[in-house]
Every structure is written in C-alpha cells, then in structure tokens.
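Asker: Structures given as structure tokens follow.
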Structure I
Amino acid sequence: MKESSINVPSPQLQIDFSFALAQIRSLYLQDALFATIETMDLAIVDRELNKHVPKKCLNALARHGLRGELLFPVPSVLAHNPRLLGYYRRLLGISQKEFFSTETGISPFRRMEDQGIISKSVQERLHELCRALIYASSELLEGIGVDRVSKELLDDLTLLTVGSQLKGGANVKIGAAGTFKVFEIIHDIVRHAAVTSNPKEIEIRNAAGRKVLIEFAPDPDIIIREEMAKDNFRNIIAIEV
C-alpha cells in the first residue's frame, strides 16, 4: 500500500473524554437532576420555585413544557443532592476556579459539588445561594431568548463547560508530565554536583561554594535560586514548560 503524507492524530483523548463524560452525566448533568427530582415531593419544589423565581421566567419555561428546576436551583433540590450545584455552575458556563473564589463568596459551598456534602452552616445559606444563582439564570434565559430555550439547548450549554473542563484537565496532565521530564533532564546534568535531591527539589553547590536550589514550583514550573546569605535567596532562572 502506498505510504501517505497524511497522518491523523490518535483520538485517544476523545476516547478518555467519553468515559469521563458518562460519569459526569450521572453526577452533575441533566441525568442527575432528573433522577433526583423523581425521588422528591414536587409540591415542595414547586412551592420554592414559585417563591424564588420570577413568574415570567417560569411561564417562559412552561411554554416549552419545561420545569423550572431545569434552569433555576431551589434549596430543597440542592439539599437533597448537593452535587447538583455542579449542574447549575456548568449551565452558567463558569469554571470552578472562577465560581468557588473569594470574590464570588461561593467558596464555602465547594464541598457540595466536589463531595456531595452539605454542612449545617452551608445549609443555612442555601436560600442566599439560590437567590444569587436564580438572578444569574434569569439573565441567561433573557440572553438566550425565551423562544430558543429547550431542554436540549440547556444540555448543550452544560456540555460546553464540561468540554472546557476536560480539555483543561488533560492539558494540566500533559504540562505536569512535561515539567517532570525537564526536571529529570536537569537532574541528570547536575547529578555530579548534587548534595541532596528528591522529586521536588535538587540542592547543589556552585563554584563559589554557595547553595543552589532547583525546585518544582506552581508558577513558573521550575525555579533555580542561589543562597546569598542564610535563608536569603536570589532568583537566577525561571523555567516555564
């Protein structure tokens, strides 16, 4: 067979994503929401929706045969399944880093999404959290347009956020592997001068007899520092992988 100059990359990353997506659907997307609602008293959910969500928004969803909790969170639903906070975050297209920050004031609620745990102090603030999310969701509905909203569109919006999350996670793994490889290469180069070494740090002595540290770091990825006096270091090189 004649060799071709065309070389399509492996779809392995997409294969990995497909398995991750199945788990995410069962925990955080519409599948998880519907499964939760099936086990709840709808009268309670409806009462909270009518109390907290603008009537025009509920009517707009009802025109398309959609229930309010598909877009708007209420305390009873989040208390019943705290992980669903991740559904509403993804629906709004907000990353974890941005959502669970000190600036938003939502960081105390992070264990709801990550671990499905809701503490007493957090549960007492569910109404406050839902009010803020409902305000953002109302803005989303208005921006989408009531004529365009559908169950499928809302599912697509959450998937867009999931895609960014999975791709970002994959890039982090690739970056970490690359950083480790560079660290190994540096270690091989300075091995003869190493005083101590571990997976996070290499200590060597330079020609002047001073201690030099080569370290893994969050940002930049690798830093090289020279000790000028006890516990007083001068940054020499920063390496971004």
Structure II
Amino acid sequence: MRIKTLYLLFMIALFGFNLQAQQSNQKLNVFQDTLIKISNAANAEAFDNKKLELNGRFVKTLVEALKTPNSFAYPFDSLKNVSVIKSPDQAFRIISWYMQLENGTYRYYGTIQMNTNSGPLKLFPLIDQTENIKDPNMITDNQNWFGARYYEIVPVTSGNRLPYYVLLGWKGNNQTTTKKVIEILSFTKDKAAFGAAVFDGKSLKDKNRFIFEYTKSNAMFLKTDKKAGMIVFDHLAPFDSE
C-alpha cells in the first residue's frame, strides 16, 4: 500500500512539473513572437532615435521573458537577429546582438544568464562601453563590456588556473572595417570578468584578449579546433587606413 501511495505521489508531482513546463513554454512562445516583431521593426528603422527606442523595448521584454520559470531551457531559436549560445557545461548562456547606427558604427547589447536550476533569475547585463575603453587590452567586467556578438564558447580547465571560457565574437566596426574578437570570460566571487592573460607564448603573455581588424571586403575565418586544442584563424594583413 505504501509503495502504491509513493508511486501516486510521484506521478502527481511529475504531472505538475510537466504542466508547469508546458505553461512556461507557451508563455515563452508568446514572448518570442513579441521579441521577433520588435527586433524586425528596430532593424528596419532608418533613424537612430527610433531604432534605440525599439531596442529599449526589446531589452525590457527579454528580461520579462527570462523571468519565466525554466526560461534557461528555452532556446529563443526563432530570434534570427540575436545570438543565443550556451556554455558546453550548461553553466550559463550568453544572449547578444547589435544595432547598426546611421553613421555605420555598431552598438552591442546582451546579457549572461546563469543556469540556476529553476532558482531565481540571475543575469549579468552586458553594457557596451567600447567607445570609452581606451586600452583594448584592459580587463573589464559586464558593466564595462567590449561589445561583440558571440558565436562560440569553449570552457577551459588548466593546471592551477581558475576555470575560464574562451569566447569568439563578431564585432562590426564601421563603414570600412570589421573586427573579430577572442575574449576570455571568468567568474570570481559572484562577478563576471572579461579578459585574462591565459595565452601561451612568450610574446603573448601580456595579452588579455585578441582583436582582429580587417576590411569589409574580406571575410575572416575564426573558430576553435577542439581536438587540437587550438584557435584557428586566417593570417590576414592588418587594416591600413592609408
């Protein structure tokens, strides 16, 4: 009798969990449809003031969506203008996107959503401060972000170093050039840090991140070779304004 009672309680709990997950997905589907409309409208706008106003609505709607229970499991894969990538260890995901402005430059937006296993929402909002970062090699945090649209995350655990993540990102620059970035993300004392001197090689020991700038007429190949444990990229000549 006790076994039957426990089984019944288990089935009731399982049904309740599945029902909550289904309701969350339905709610998130509605949020995603709204986000698609706002994103498309923002990207179609010609003027910065309206574009940024719509993007502000997008940010607020996205945060409300992420407050939905189990939102970490929702892929948002219909948001074609937004990159949503999870770390392979499922510890977090990065949501990132950009707005191209009237003068041909770009502004970046994003957030890191931690996997709290159905606990309270935990975000690290990413505030693009590219224009104010005088030294592109400096170590920064999420409030002083060297903005990019990320497309790959690779976790690294090595020796006595704290675990960190290699991020590969695209960074549209202006009407003439584009950039790609090799960024390092780490978490210490409940804070997110960008940049770290983890690159091997005598000439690289002081490098906290890599930034490649190339003309828009070129296309740069930048990806990881996980088997070889290497980052592979084209040997492009650096951009020369003259």
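Asker: Identify the structure, out of I, II, from whose coordinates semi-axes √(5λ) of the Cα gyration tensor in Å, for residues 27-66 alone was calculated to give 20, 14, 9. Can you show the working numbers first?
Answerer: Numbers: I: 20, 14, 9; II: 20, 10, 4.
Clearly, the read-out refers to I.
Asker: Assuming 17.8 is mean count of other Cβ atoms within 10 Å over residues 139-146 as calculated from a single structure, say which of I, II it is.
Answerer: Details: I: 13.4; II: 17.8.
It traces back to II.
Asker: Additional query: When P(r) over Cα pairs in 5 Å bins from 0, in percent, for residues 91-130 alone is computed for each of I, II, which one produces 6, 23, 31, 28, 11, 1? Intermediate results must be reported in sequence, preceding the final value.
Answerer: Working: I: 6, 23, 31, 28, 11, 1; II: 6, 21, 23, 17, 13, 9, 6, 3, 1.
Structure of origin is I.
Asker: Assuming -17000 is helix-only ellipticity at 222 nm (-39500 (n - 2.57) for each DSSP H run of 4 or more, over all residues; to 500) as calculated from a single structure, say which of I, II it is.
Answerer: Values: I: -17000; II: -9500.
Source structure: I.
Asker: With Rg/Rh (Cα atoms, Kirkwood Rh) as the yardstick, tell me which of I, II scores highest. Numbers along the way, then the final one.
Answerer: Working: I: 1.16; II: 1.04.
Once Rg/Rh (Cα atoms, Kirkwood Rh) is worked out for each structure, I has the highest.
Asker: A value of -0.35, -0.42 was computed for log10 I(q)/I(0) by the Debye sum over Cα atoms at q = 0.11, 0.12 Å⁻¹, for residues 59-146 alone; which of I, II is the source structure?
Answerer: Values: I: -0.30, -0.35; II: -0.35, -0.42.
That value comes from structure II.
FYI, it's all coordinate maths here, none of it is from the lab. Owing to the predicted nature of the structure, the values given are computational and were not obtained by experimental measurement. Cβ atoms are built from the backbone, for glycine too; each structure is taken alone.
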